[in-house]
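Nothing in this text is a laboratory measurement; each read-out follows from the coordinates by a stated rule. Small disclaimer: the values here were computed from a predicted structure and weren't measured. Cβ atoms are built from the backbone, for glycine too; each structure is taken alone.
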Structure P
Amino acid sequence: MVNDPIADFLTRLRNGLMARKREILTGSSKMQNRIAEILVQRGYIDSFVQETVGPRRQLRVKLRYDADGKPIADGFKRVSKPGLRLYSKAADIPSVRGGMGISIVSTSKGVMTGGDAQKQNVGGEVLCTVW
């Protein structure tokens, strides 16, 4: 059993990109589905599909590379962890790499990017950053 499914999801993405895999399989939850939706919208991954394998639900994520075969996403970092939760007000949501990346925030209005949370003036738990 995985203690931190979001960190496991990000690690599988990072490892899959470093190994130049076309797609990866990872566990599925509502939070992971929403993070994958955001990554598709922002162009960091191509697509994802939720599959049922026996009693388990899994995500099949197609990774994205540029024309030279380099990964589009350079890094994934888990910010708020089970041992140390990190919450931010809307004005204090961190900028990632001078605006070249995104932060993903869990708010009372759902999981969204840091920029969207600032536009809606809601704070929340900063889950991860992607660049």
Structure Q
Amino acid sequence: MKIESYYPVIGTEDVRSTSEFYQTMFGFVPAFKADWYVHLAMPHQPGVNLAILDYRHESVPQCGRAPARGVLLNFETEDVDAEYRRLCDAGAVVLLPLRDEPWGQRHFIVQAPGGVMVDVIKVTEPSDEFQEQYLN
């Protein structure tokens, strides 16, 4: 299979406020907007997309009609320190403060609507202990 596009679809009860969170906090813009589904894209980065869906919509099989919980979205950026300050100033709920990890990340995690978390990451040099675990 040749995959031509990939993006997560977050099931939620409140499509409007969930969509507004990603627009306000991260700069996504709507590419398609309905009361039950909003497709978000990052301006000038056509490969970065995210969709918000009312999980109760008829297009969702009955067995999958549940809101997203425990989902962790990773957003990689070049200046994680600036993003941390910006999101804190914007009132984001910080679940994990900015810190360095030995596996090669400087990151923090904020709470998004509906039980989703967003991990904002800058890739860093891993410690010797973790360096050997990277395959390429």
>> Suppose helix-only ellipticity at 222 nm (-39500 (n - 2.57) for each DSSP H run of 4 or more, over all residues; to 500) works out to -7500; of P, Q, which structure was it derived from?
In response: P
>> Given 16.5, 50 as the derived value for Rg and Dmax of the Cα atoms in Å, which of the supplied structures P, Q does it correspond to?
In response: Q
> A value of 0.95 was derived for FRET efficiency 1/(1 + (r/R0)^6) of positions 7 and 111 (r between Cβ atoms, R0 = 25 Å, to 0.05); which structure in P, Q was it taken from?
Replying inline: P
> Thinking of P, Q, which structure, once mean count of other Cβ atoms within 10 Å over residues 47-54 is computed, gives back 19.0?
Replying inline: Q
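A value of 18.2 was computed for mean count of other Cβ atoms within 10 Å over residues 31-38; which of P, Q is the source structure?
Checking each candidate, the match is P.
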